[in-house]
Structure I
């Protein structure tokens, strides 16, 4: 019996840092069970080099990562989504497009490392902290029993993970 594959979309406004890091982390840690994507409501068109540095330092490939619009995932032929996670407060407040597959949604707010001003060390620390927070939440998400992912109790579990 083949285990079900789940499609996950991480959303942020600019799709340049947090959602990109989450996509890379889940594609690495959830390989075989999950396919992760990321998008933004107003994509910047580029990925922050600090985000790429965090991904690379974790030994994760950055190949194929790009800033893109959430419209790509609302078009006919887009992957049917099982889960949609917003990782920034702005995206959580926006009206999202219709997602094929009627996915479960949750808000996993993470402070915006791209908004940090200061010394390079402070900026690097902000990106590292965001990466660690996302990695912890994704690890918790992946620890949920597969049967839970199909049940109604998953929505509460997703909210709980977003608070950690």
Structure II
């Protein structure tokens, strides 16, 4: 669906916009949502032209299923304090929107100076919660995808591109 080269070019563009948005900060706290965002966050922070601190939060609403349970559980919280700081939440894909909504409310309750979100992929046709990333890498149709950190039952995270999952009966 999306080549490694296309992803890299889009990350360059996004990093310029993010660097401009946070140009007045002394250090940006980049919070990656595990596990799917780890490749995206690594490439993104290398492109940001500013000091960054990286932290991670793990939330789950899928498990090994293909459908969101809509019940978001925090499995690992961030380690650092974000009160009064600038924060960028990095998500792999916004589907129903429940995970990003839950995480955003959780982090907003900790009083950051500024909180913005970025998602590599967005599936707006699946949205159930009223949320959209401040930055979106790519809008995609309602397809189950893997690659570039995104998995299906812990498989295919290591693909350098985004691909559609094909099932044998398709």
Structure III
């Protein structure tokens, strides 16, 4: 899923892979859920602060997730950029320096805008990394942890991304240090 985001009249819009421009609304549940998961897992500090900021919406999970995603996108990917998409096929964000009328005043500046990538592995990612280093296959790991091979694959992708590595050999070297 490749997406380019932009703001128009203070609303978040996106250009999908077909080149169609659409306004991002709370009804775009697939995109919202996907982005929300990335933000929560990979930009933990920004997620926690946005969750506090929108705490009055805790009763409405769908709206809370939508507002977190919209604010994150506005602060980091609100400019249209024809040279690089904001979310690529590897589920990596490409941040942009976004003009903000609250620059210097916003309590979330430097936390949400220019959010820091969480490079710490989760407990599950640690378990999977240890199994990989012990020579277990994705399928065997999935069976042992009672999760799908696709979930294992996603965890491995996140492990590589967080550790800045590209192969099992590099993972083993990292864990032997």
Among I, II, III, considering only distance in nm of label points 7 Å out along Cα→Cβ at positions 58 and 74, which has the greatest calculated value? I
Out of I, II, III, which structure matches -11500 when helix-only ellipticity at 222 nm (-39500 (n - 2.57) for each DSSP H run of 4 or more, over all residues; to 500) is calculated? I
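Only the coordinates and a few stated rules stand behind these numbers; no lab work does. Source: prediction; values computed, not measured. Cβ atoms are built from the backbone, for glycine too; each structure is taken alone.
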